[in-house]
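Trainee: Listed after this line are the structures, all set down as structure tokens.
None of the figures in this text is laboratory data; all of them are computed from the coordinates on show. Note that the coordinates shown come from a computational prediction; the quantities given were computed from them, not determined experimentally. Cβ atoms are built from the backbone, for glycine too; each structure is taken alone.
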Structure 1
Amino acid sequence: MQPTNRSSRILLPVKLWFVYLSLIAALGLEYIPSGRVPGIPDWVALVLAIWCVREPLRIGMGVGFVFGLLVDVGQGAAMGQHALAYVVLAYVANGAARRVLWFPLLQQAIHMLPLFLLTQVLMLVVRVLAGAEFPGWSYFLSSLSSALLWAPLSILLMLPQYRPVDRDDNRPI
């Protein structure tokens with residue numbers, strides 16, 4: 001039998017306050033003005049997708065709608081543009097959660113790339129229907145950067161769940 005590098009450790013339940021804190025931090029990153037620099041990930045979509053896959057019973061379309069409206073207000077976008085895209089993202093991510101979690105993190109990122117592209121296409125359609133110009137093909141680079149950040153951000157967000165149940169002063173982690 002070949003050894004695997006997968007951990008058999010059971011994660012502790014995630015604290016709901018930590019989920020919302022990470023979403024608020026992503027919202028803060030989203031509010032940083034970046035102009036038209038291509039390739040900056042949609043932080044709220046990325047964190048929302050991670051939590052929809054990891055906690056599909058606790059985080060869903062309602063959270064996506066509220067944070068989508070907050071992004072719309074903060075960025076001065078067409079009202080409902082991000083809300084619609086995040087609701088669809090949350091719906092599809094919740095539906096794919098059981099399947100996606102079977103794969104290692106790098107393959108999960110490959111599964112999530114079409115979802116990030118779908119999110120951007122929906123936002124682009126709403127923006128163009130509202131009368132904006134097509135921003136160019138570099139607009140879709142943020143989906144690629146979101147997929148590339150899937151693994152490190154997933155690990156970072158899961159770290160609090162790796163705490164030991166019983167604190168041992170002789171164990172460093």
Structure 2
Amino acid sequence: MPQFQDPLLLSQAVWLLIIFGAFYFVLSSFVLPRVGSVLEDRAARISADLEAARASKQQADAALAELNAATAKARAEAQAAIAAAVADANAKAQAEAEALNAKLSQQIDAAEARISTARDAAMSAIGTVATETATALVSKLIGHADANAVQSAVGRSLASRGAA
């Protein structure tokens with residue numbers, strides 16, 4: 001092979017070292033520092049983004065905890081308001097029921113008093129009606145009636161029924 005001839009081998013080896021040296025110099029001086037700085041910037045940006053994400057997650061967790069606390073507080077306040085409204089309604093209903101019961105009790109007492117008065121009036125009128133009826137019957141049967149005898153008989157009959 002012509003490229004591996006002995007007289008050319010030394011010059012080829014020198015040029016190989018010069019080209020690779022120049023290539024190494026360009027890479028180490030210009031290209032690799034730029035690539036390294038890009039990689040460092042990227043790592044720093046990723047690290048900053050991860051920190052921002054962690055901070056956002058902590059804020060979101062704190063906001064969620066605050067929301068849960070506010071919801072629990074609102075539920076407790078709503079339950080308290082409902083309980084207060086129910087207690088108020090029960091108290092009003094109880095007061096109205098007591099007022100109605102008192103009014104009905106007064107009406108019942110008044111009605112019982114009227115009934116008692118009517119019964120007493122009827123009972124006192126029974127004697128008169130019974131005497132008049134007995135007098136009329138005796139007069140029809142025998143022709144005449146002794147009013148005093150009929151009245152004393154009716155009085156004895158009413159007295160015996162009232163005692164029984």
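Trainee: Where is mean count of other Cβ atoms within 10 Å over residues 25-32 largest, in which of 1, 2? List each step's numbers first, then the result.
Mentor: Numbers: 1: 15.6; 2: 10.6.
Ranking 1, 2 on mean count of other Cβ atoms within 10 Å over residues 25-32, first place is 1.
Trainee: Give the label, chosen from 1, 2, of the structure having the highest value of distance in nm of label points 7 Å out along Cα→Cβ at positions 41 and 73. Numbers along the way, then the final one.
Mentor: Working: 1: 2.6; 2: 4.7.
Ranking 1, 2 on distance in nm of label points 7 Å out along Cα→Cβ at positions 41 and 73, first place is 2.
Trainee: The value -0.76, -0.91, -0.98, -1.03 for log10 I(q)/I(0) by the Debye sum over Cα atoms at q = 0.14, 0.19, 0.22, 0.24 Å⁻¹, for residues 49-128 alone was derived from one model only; which of 1, 2 is it?
Mentor: Values: 1: -0.45, -0.76, -0.95, -1.06; 2: -0.76, -0.91, -0.98, -1.03.
Going through each structure in turn, the value belongs to 2.
Trainee: Given 2.7 as the derived value for distance in nm of label points 7 Å out along Cα→Cβ at positions 17 and 33, which of the supplied structures 1, 2 does it correspond to?
Mentor: Here the read-out was taken from 2.
Trainee: Among the shown structures 1, 2, from which was the value 4.06 of Cα Rg over 2.2 N^0.38 Å calculated? Walk me through the numbers on the way to the answer.
Mentor: Working: 1: 1.11; 2: 4.06.
Corresponding structure: 2.
Trainee: Kindly point out which one of 1, 2 the value -34000 was derived from, the read-out being helix-only ellipticity at 222 nm (-39500 (n - 2.57) for each DSSP H run of 4 or more, over all residues; to 500). Intermediate values should be presented prior to the final figure.
Mentor: Values: 1: -19500; 2: -34000.
For helix-only ellipticity at 222 nm (-39500 (n - 2.57) for each DSSP H run of 4 or more, over all residues; to 500), the value -34000 is produced by structure 2.
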